[in-house]
Each structure stands twice: as C-alpha cells, then as structure tokens.
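Structures are listed in the sections that come next.
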Structure I
Amino acid sequence: MKPIFFTPGPSQLYPTVENYIHDALEKSIPSWPHRSEDFKGIFRDAADGVRKVMDAPKETHVFFLGSGTEAMERTVQNMAEKRSFHFVNGSFSKRLFKTASQLGKQPEKIEASPGQPFDFSKANISNETELLCFTHNETSVGIKTPMEGISKIKKEHPHALVAVDVVSSAPCVDVDWDAVDCAFFSVQKCFGLPAGLGVIMVNESAMQKAKVLQEKGVSIGSFHSFLSMAEEEAKSQTPETPNVLTMYLLGKVCEDFQKIGIDAIKKETKEKAALLYDYFDAHPVHKPFVDEAEVRSDTVIVAKTPQGSKPLISKLKEKGLVIGAGYSDYKDSQIRIANFPAHGMKDMKHLLDEMSKL
C-alpha cells in the first residue's frame with residue numbers, strides 16, 4: 001500500500017494526477033516544442049483554469065515561474081522602486097522581507113511572534129511605501145492572516161500596491177481582488193502536483209508600476225520581468241522553455257476542481273481542519289501551536305509535541321502515514337500536517353484514528 005503524504009509540500013499528489021501523467025507520456029507532451037500551437041493550448045488551459053479556481057478577474061495576468069520563492073523576487077523587483085512594508089510572522093514572510101533587502105530596497109516591517117496574530121494598529125506605514133507584502137498562510141507555523149485584515153490595510157493605504165503570498169492556501173483562499181494587486185503560489189501544496197512550477201497573478205496596476213520602474217531605469221529583471229512575461233503571455237507562450245508537463249497537469253487539476261466545485265473543496269477543507277484542531281485541543285499533551293482559533297491555518301495544521309516530534313512521526317510512518325516535522329528551529333518540538341484537497345475526508349479520519357492509538 002502506498003504511503004499517504006500529509007507533508008506540507010511536496011505533498012500528496014491529487015488522485016487524478018497519476019493518470020494525467022500517463023496520458024501526458026502517451027501523448028509525448030514533455031517533448032512538445034514550447035513555441036508550438038499545441039503548447040499554446042496547454043498555456044491557455046492552465047492560465048484560464050487558475051483564474052477560474054482563484055475567482056480572479058478575466059483580465060488578470062497569469063505568469064509561470066520556477067517556484068514560489070522566485071515569485072517573491074519578481075514581485076519586489078516589479079512592484080517597488082525603494083520602499084516595501086512587510087507583515088512578518090514566520091520564516092516565509094521573513095524570506096520575502098529578506099528578498100527585498102537583498103534586492104537593494106529599503107524594506108520595513110512589523111513582526112509578530114510566531115503563532116501570534118498581528119496588531120495592525122501598530123503597523124507604522126509611511127506614505128512613501130509602494131508595496132505592502134503579506135503572507136496569507138504562514139506555512140512554517142500554521143497561522144493565517146485573514147483576508148479582511150489585508151483588505152482593511154489596503155483601504156487605509158490606497159497609495160500602495162498589495163502583494164500576497166498564497167503558496168500554501170491557494171486555491172482554498174477567498175482573495176479580495178479589489179484589494180490585492182498580486183498573488184503568487186507554487187503547485188506542490190494545495191494543487192497536489194509535483195514541485196517545480198510557480199504561478200504569479202497580477203493586475204493592471206502592478207503592470208503599470210513595472211512599466212514606470214522600467215522607464216525610470218530601475219531593474220525589474222530580464223526574461224522574467226512582468227513586462228517580458230506579459231509580452232509572451234499575449235501569445236500564450238513563456239519567455240523560455242517552461243515546465244510543460246506540470247503546466248499541463250495544472251490545467252487538468254483545475255478542471256477537476258471546477259467539476260467538484262471550488263466552494264465544496266473549501267468547505268471540506270474547513271471541515272477536515274476542524275477535526276484536526278478538535279483532536280489536538282482535546283489531547284492531553286499535543287496542542288495546537290496557534291492559540292487563537294480565528295487565525296489558525298486551514299491547510300497547514302501545526303501542533304506542539306513537548307516530548308519530541310520524531311517518535312510520533314516515526315510511528316505514523318510505519319503505518320504508511322507521513323506527516324511533517326516542525327519548520328527550522330521547531331523541527332524537534334512540533335509537527336505539521338497538511339490538509340490539502342488531495343487529502344480526502346477518509347484519509348484524514350484514518351490519520352486521526354491512528355494518532356489516537358499512539
């Protein structure tokens with residue numbers, strides 16, 4: 001029996017992906033020229049599918065990159081000349097802040113303790129801030145920043161663009177596209193695909209900012225600048241040879257999500273998360289790392305393991321259930337359990353049943 005991967009990413013493949021991979025190999029899709037008409041169809045299917053499952057406006061640009069980490073760099077390059085402001089509450093939001101600094105920007109931040117929500121009233125955002133950066137779902141510690149809070153900050157600072165990392169919550173997040181100018185993710189989490197493809201979605205405000213920066217002589221990247229990618233997007237192409245296979249798989253999984261209904265997927269995700277949190281809330285030893293229920297992640301559940309994470313991880317692995325260790329400094333004191341669309345209710349109940357026996 002194959003193991004079930006509840007790791008935060010790469011994670012369990014979506015159930016239909018294996019068949020789609022076989023189909024792709026039968027059709028020799030990995031060998032298709034990326035300037036061909038056949039590839040243009042793959043591009044359009046993937047881009048249109050992403051817009052639909054993310055409920056994005058039709059005019060939203062969809063660009064394909066190597067990873068979510070690359071998307072961080074492209075976002076800062078194209079959306080800020082000097083000043084960005086970051087909401088930091090874990091390792092990945094910190095990575096975005098560090099990226100801005102490494103690119104020579106002048107980033108500022110408000111930092112919440114890991115597992116704690118932001119006090120938005122303490123965010124000292126200047127009128128010179130060009131870009132507000134949020135991590136909707138902080139994969140490292142299992143906390144989310146509610147979209148309502150992001151929208152509120154945007155209303156208070158309409159002069160700034162907003163970029164949101166939805167790497168481990170897309171497409172199970174309701175993005176407020178009136179407030180968000182850029183959202184990016186990678187496909188090895190909620191989309192249940194092999195790693196190696198990042199997606200960035202931007203609106204015209206973000207595109208205009210990139211154009212202004214380029215006209216001012218500011219470096220916005222080369223082949224992967226927003227302007228370069230948009231030029232190729234208009235032809236249903238990419239600037240370079242992309243991950244054709246995973247783009248094909250993304251388009252097919254988006255079709256599956258639409259058939260099921262994205263609202264149904266979101267509903268089941270919340271139901272599975274509730275089961276996990278109820279279990280840990282009642283557990284005598286293992287407790288949720290995030291105390292406040294309203295900011296607990298729906299897709300990456302993090303629990304404290306005071307007696308160490310390795311024994312629990314090892315025992316579950318013997319049962320064919322692979323969960324994640326804590327991230328970085330929390331490796332030995334926490335576990336992380338992915339709750340993605342690929343993890344059916346039956347799988348989640350099986351995991352809970354086996355954990356209850358330990």
Structure II
Amino acid sequence: MAERSPTPVEGTCLRWLLKRRPVGPLTQDDFLLVKDTIPLPPPGSYLARTIWLSMDPKQRTVVNASPRNAQQQPLYGTMYGNAVGEVLQSNHPKFQPGDIVMDQLGWQTHAVMDGTGHYINNHYGTREVSPAYGPISTSVGVLGNGGLTAYFSVLRELKPRNGETILVSTAAGNVGSIAAQIARNEGCRVIGLSSTDEKCRIAVAEFGCDVCLNYRTELDLESAIRAAAPDGIDMFYDNVGGAIAEIASHLLNAGGRVTKVGGTANDDAAAGRNTWVWPTPFAPKQFIIHDYHEEFAAGIATIATWINDGTLRYREDVIEGFENAPQALIDVLAGGNIGKRIVRVAANPVDVH
C-alpha cells in the first residue's frame with residue numbers, strides 16, 4: 001500500500017538567505033528575504049514551525065570566505081541558526097505533532113528536518129526540549145549551546161581554583177555572563193569587560209563580576225585591568241580575540257590559562273587589515289563544544305538545577321518578528337544585547353510556556 005502524503009499546511013514559509021559574503025561588519029544588504037510554500041516532510045523527516053530563533057556570534061563566522069572551525073554558510077542558502085520549534089507533521093518514528101524540538105532549523109519560519117545525529121557546525125541533530133526545565137526559549141540560550149559552552153569551557157578547560165582571578169570578555173553577553181557566574185561560584189575573583197556602563201552595572205549586580213570595565217571608554221584599558229587585578233590574572237575567558245586578547249596576554253600570570261571561545265574581532269576585520277592573534281607557541285586551543293557532546297544532558301540538568309536554586313541567573317534579550325532577524329544579529333555583533341539575544345518568530349503552543 002502506498003504511503004499517504006500529509007495534508008499541506010496552509011500559509012507561507014519565509015526564509016532569510018545569505019546574499020553575499022561580507023567584508024567587515026554585516027549589513028542588511030548581505031541578506032535576502034524570500035517567500036515559498038510550506039514544505040511537506042518526506043519519509044524519515046518532520047515539519048516544524050520555528051518559535052524561537054537564536055542569534056549567535058558564530059553566525060558571523062560561518063558567512064566568511066574562510067570560516068574558522070566551522071562549516072561555511074552557502075551563498076543563497078537558508079541562513080544557519082539554531083532554533084526551537086513545534087512539530088506540525090511527522091513521517092519520523094521518533095517525533096510526533098506537538099513535540100517541542102531544538103535543531104538547526106535555520107532562519108526560516110518552517111523547516112523539514114531528518115532528526116539524525118549528523119555533525120554540522122557543532123550540532124548532532126534534533127534534541128527534544130523538556131518544558132519541565134524552564135521556558136522553551138532557554139534551549140537555545142542558558143540551557144543550550146551558550147550555557148553548555150560556558151559550563152564546559154570554564155569547569156573543564158580553565159579548571160578554576162578558589163582565590164584565583166579571571167578576566168571575562170563580553171561579561172554581560174550570553175556566554176560571558178554565565179561563565180562569570182560559574183567562576184564566581186568556584187571562589188574566583190571575576191573581572192568583567194563590557195561595552196557600556198549599563199552592561200557593566202548589570203555584570204556586577206546580576207552576573208557575579210567583582211569589577212566590570214567599559215572597554216570602549218577606558219582611556220588605558222590595560223592599566224585599568226592592572227588596577228583591578230594588581231596580582232595579575234590567572235585565567236582569561238576570550239570571547240572576542242583581537243586587541244582585548246592582546247592586552248590579556250600581557251597580564252597573565254605564570255601558568256595562566258586561556259579558553260578561546262570566540263573571535264568576532266577577527267571576523268569583522270576589513271579585508272587586508274591585520275588583527276592580533278595569539279603567538280603560535282602560546283596559542284590556546286580553540287574551544288569546541290562538540291568535544292563534550294556525550295555530556296550535554298548532564299550539563300543541561302546541572303545548569304537547570306543552578307537556575308532553580310538561584311545560584312545562576314540569566315537574561316533573554318527578545319526581538320519580536322522574523323523580519324528583524326538580520327538586524328538582531330548585526331546588533332549582537334556590535335554589542336547591543338544583554339544576555340541571550342533571541343528572535344520570537346511565532347507564539348508558543350498554548351500549553352507550553
């Protein structure tokens with residue numbers, strides 16, 4: 001007996017495509033919005049509607065002509081991105097209509113996925129989202145790759161010890177704010193860096209920093225960090241690279257440790273312009289989250305426990321409307337977010353919050 005095709009879903013699928021590879025900072029003109037019919041899921045796949053779309057600095061990396069440690073975003077392909085969605089139709093044995101899932105749904109309002117454990121851009125396929133852990137939006141933030149990056153990079157790679165000093169770049173951002181709190185809870189003195197006075201205030205008041213410096217307004221940032229850490233720094237949490245990483249390299253104590261999580265300062269560099277990189281003999285290993293894939297479930301459970309007992313705080317920076325996705329990412333790369341930047345594409349299901 002021939003397999004029946006599912007009934008088409010009414011409406012239109014919107015997609016943001018990468019129109020050109022940027023040189024320097026992203027602009028709206030690098031993207032193209034297209035409309036299409038909503039696809040049907042073939043055997044072995046499911047159709048999901050996107051609810052929450054994640055904005056991540058890595059999305060700047062993958063659009064480069066030579067992305068570092070990432071699979072390149074194809075020109076005129078649907079823009080890469082993690083998202084939370086609701087299964088609408090399924091020809092997959094594991095997923096049913098109404099399931100809440102997290103996958104690389106991309107910058108589109110509807111996506112057909114096969115749910116397999118393939119590795120693309122540090123991802124291993126579809127993960128079912130448990131609303132019992134918290135709002136489903138957190139599965140692309142504090143209970144997603146951002147939270148897990150902070151968790152493993154601090155505890156497994158930096159291995160903080162009580163009484164040590166850590167310097168955290170982007171301390172009010174998604175990953176940096178969580179990293180700062182984890183280090184604080186391990187007994188460390190935390191010096192944060194952020195791009196506005198208000199973000200610095202929040203980094204101290206909410207995210208565990210003892211001191212936070214505005215790197216854009218400090219006339220001599222290196223001297224300011226030295227004043228905040230007169231005994232030097234034992235660890236550097238490198239979220240951006242570039243000039244800040246160069247300053248940190250001057251302040252590291254003997255035996256100091258670095259985790260190199262991000263490098264957007266280099267991604268946005270204009271063509272032909274050199275930015276500082278760690279000297280080869282001392283270059284820290286690039287943090288790769290998929291190295292810890294088998295421990296994701298345990299990490300998510302631990303972070304959820306910290307949130308519930310009040311030892312970890314997070315913020316979500318919500319942008320309304322799928323049409324605003326490009327500008328939402330542009331703002332993230334310019335330091336415009338506090339906490340995790342997400343785009344609300346559609347309403348949550350009525351029985352899920």
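So the values come out like this:
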quantity	calculated
Highest-scoring label, criterion being relative contact order in percent (Cα under 8 Å, 6 or more apart), among I, II	I
For distance in nm of label points 7 Å out along Cα→Cβ at positions 125 and 317 computed as 3.4, the structure of I, II it came from	II
Answer label among I, II for the case where distance in nm of label points 7 Å out along Cα→Cβ at positions 165 and 293, calculated from the coordinates, equals 4.0	II
Structures I, II, by distance in nm of label points 7 Å out along Cα→Cβ at positions 229 and 253: label with the highest value	I
Source structure (of I, II) for helix-only ellipticity at 222 nm (-39500 (n - 2.57) for each DSSP H run of 4 or more, over all residues; to 500), computed value -12500	I
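Any read-out appearing in this document is the output of simple, stated calculations on the displayed coordinates, not a laboratory observation. Since the model is a prediction, treat every value here as computed from it, not as a measurement. Cβ atoms are built from the backbone, for glycine too; each structure is taken alone.
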